[in-house]
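Structures incoming, each one as structure tokens.
Derivation of every value follows stated rules applied to the coordinates shown; laboratory data play no part. None of these values were measured; they are calculated from a predicted model. Cβ atoms are built from the backbone, for glycine too; each structure is taken alone.
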Structure P
């Protein structure tokens with residue numbers, strides 16, 4: 001069987017490596033299937049190019065993975081139209097965070113033959129074997145499919161217990177010279193960057209989060225370090241982004257990984273997603289020794305009642321102490337605050353702004369976005385229960401038109417007031433960030449002309 005996996009155009013010239021598809025490509029290749037990657041994101045092909053490509057090159061299966069964003073949904077519809085126009089249209093499957101919680105809706109909208117729901121490595125292999133043998137899809141766990149008359153949703157597939165059994169992503173099938181150009185905080189211009197996964201899942205249950213799995217499943221430290229060494233040797237990667245939902249799943253686990261990175265003498269820079277209740281002084285110092293330069297924290301709000309409402313499992317006191325400890329360890333904190341959760345108002349928004357103005361080190365631009373009740377999240381079902389939202393179609397077609405505009409308003413503010421408050425808040429944050437960058441540029445000019453700094457490379 002010949003399989004085409006499509007990486008759609010993200011409207012960017014520096015793109016995140018498509019880890020999910022790369023893992024699927026790896027397991028399919030291991031099973032002997034011929035896998036081809038269609039890189040629309042690198043070459044910016046028009047959508048009709050995919051139609052022509054499928055007409056010329058005969059594939060048995062074409063697959064697309066998509067997250068739950070407004071842009072991604074609209075792009076998926078265009079990609080689906082291009083696939084469905086092909087004279088040699090293959091079996092068409094989709095997967096990812098977007099389609100998994102609402103497969104019937106996505107099959108209806110895309111005319112896909114099947115949705116791979118949740119974790120896909122085991123499901124996609126069984127699905128391909130079933131197709132190759134002309135078997136019945138009703139026995140493939142983790143799949144929803146159209147039988148021509150209606151959509152059938154099969155049983156949920158059990159999670160992979162030992163994720164060390166999953167092969168490394170199929171890096172060799174992708175244009176790594178393109179993906180390693182990703183820019184992140186504290187990466188020098190001559191340093192290549194790549195995401196890497198050290199574990200899957202999250203043990204917490206924030207109301208706005210859609211989770212594909214439950215709990216946290218770590219890879220072994222040995223496996224993680226082996227993959228890091230491979231990326232260093234084969235692709236000269238120096239900066240790593242741990243793309244786990246939560247690398248800092250516990251102090252013990254994080255410490256163990258850092259100690260092994262230090263013992264391996266990897267000499268790398270890395271970033272990760274963290275939890276502020278685990279952001280302790282000793283752990284952060286260890287992370288710094290291991291090469292950590294940036295920790296992305298989901299703060300959400302600087303108000304204890306709002307934090308309780310979203311089931312964050314944090315207090316404002318923990319947030320402040322954790323961020324201060326991060327800065328003391330000389331690690332940049334990524335401070336993520338959203339607005340519009342239950343209990344939010346003008347006062348809670350202002351608390352968030354003041355917090356960002358005080359603690360952001362401007363290593364990255366930080367603005368405040370509205371909370372979005374993505375399908376599959378508890379907040380999504382709450383919105384339906386309270387008749388703030390009809391269904392998935394209402395969400396994607398009417399409500400979620402831009403990630404920076406309110407989709408569903410859970411506050412007592414009108415939509416107009418909501419956006420006015422966000423405008424004022426983000427004006428302050430944007431002014432602070434660019435004033436900081438202006439000051440840095442002026443300092444560079446002073447070093448150039450007053451100290452004759454020959455390392456200066458120009459204002460660009």
Structure Q
């Protein structure tokens with residue numbers, strides 16, 4: 001049942017609208033002024049706000065309330081009503097973010113049409129947001145390798161508690177998606193998930209974004225910490241936060257209160273804090289670029305997300321998923337991979353991790369022949385163009401012209417078998433089956449080439 005907050009200084013009007021909406025299956029709450037209105041919204045966010053412009057004996061009129069709601073709760077649709085309506089007021093309300101404007105005395109059918117339309121629009125936006133987040137999470141959290149399953153298991157464990165989490169990992173590994181996964185599976189899931197890029201070097205800008213601003217004339221800008229109340233704030237690349245702001249963040253974590261810039265009033269905030277870094281925080285602490293006391297506050301639980309190079313068994317799963325996703329989004333033909341293409345991908349170096357893999361697949365879908373399977377040659381060519389003659393990112397070398405046939409063959413065999421051993425996680429039986437050799441013969445070959453197999457069966 002949808003919850004609608006009705007704000008009007010006339011009791012008869014509020015109750016009339018309420019009765020009409022209740023008869024249509026909606027639930028309602030009532031307020032007569034700005035204080036009651038904001039208190040109601042703060043206690044529980046409504047699905048829709050019906051707001052009168054002229055509010056007698058109120059600190060704020062309807063337009064002022066509208067402005068504040070659109071800043072603090074942008075997802076809440078607002079329908080403005082007024083008995084003194086004119087074109088200028090209606091235009092002003094729409095410009096400030098109102099969904100629609102209804103003039104008193106209103107027609108009941110007109111009111112219901114606007115309410116239903118506003119509710120449907122709001123619902124669709126929320127569904128699209130949730131689907132987008134789910135899609136992104138699934139994208140990053142696909143894999144069956146042991147190291148990855150163990151990581152997801154850790155995410156599941158921390159999702160059940162409210163402890164602060166610090167996620168470390170290289171760029172492109174999916175740190176934000178891991179944070180979203182924790183949020184979506186936690187008790188804060190119904191609240192906002194706010195992402196803050198802490199690499200903003202300007203202290204004033206990041207302070208404003210986090211803590212908000214207020215001046216003596218009543219104008220205010222709500223910060224991310226307040227907006228995340230009841231939900232989760234994700235501090236991306238927290239190691240890059242300006243040192244002078246780290247102390248302010250530490251104070252917030254201790255006191256759980258926010259003081260907007262220009263104000264002395266403390267505002268209580270209850271939220272979960274998840275942070276991430278792609279750098280060594282211990283080194284940052286040693287060089288006095290990151291506060292050790294803040295580190296201990298943020299890292300109640302620390303998780304290390306594995307690099308793609310450490311989970312190459314997952315590459316075929318991710319590659320096929322990206323084909324499905326990207327072809328659907330971009331209207332491109334779905335293409336399969338040759339066995340050689342998947343082997344090539346598993347033999348590459350992945351400094352850009354999952355993001356790099358996604359880009360390679362997307363280029364192949366856009367530039368390749370939609371009637372053919374994606375081949376190793378196609379991937380190799382596209383990667384070579386992107387690398388622009390830089391050091392190759394795949395393991396099998398092509399510069400064999402200066403070697404004798406014997407040496408070239410030995411180099412090829414060493415690199416090829418190293419690739420396959422890595423591909424199958426050191427499993428000799430699987431490697432032997434794929435390269436079509438007896439296990440004993442493969443052992444001898446590996447020994448003669450000086451390859452350490454790890455001796456997994």
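A compact table of results
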{"item": "Given 7.5 for distance in nm of label points 7 Å out along Cα→Cβ at positions 41 and 441, calculated: source structure among P, Q", "result": "Q"}
{"item": "Read-out Cα extents along the principal axes in Å, for residues 169-264 alone, computed value 43, 30, 23, structure in P, Q", "result": "Q"}
{"item": "Structure with the greatest value (metric FRET efficiency 1/(1 + (r/R0)^6) of positions 409 and 433 (r between Cβ atoms, R0 = 25 Å, to 0.05), set P, Q)", "result": "Q"}
{"item": "Parent structure of the calculated result 17.1, given that mean count of other Cβ atoms within 10 Å over residues 49-56 is the read-out and P, Q the choices", "result": "P"}
{"item": "Rg and Dmax of the Cα atoms in Å, for residues 193-416 alone from the coordinates reads 18.7, 56; which among P, Q", "result": "P"}
{"item": "Which entry (P, Q) yields the derived value -12000 for helix-only ellipticity at 222 nm (-39500 (n - 2.57) for each DSSP H run of 4 or more, over all residues; to 500)", "result": "P"}
{"item": "Structure responsible for 0.97, with Rg/Rh (Cα atoms, Kirkwood Rh) calculated and labels P, Q on offer", "result": "P"}
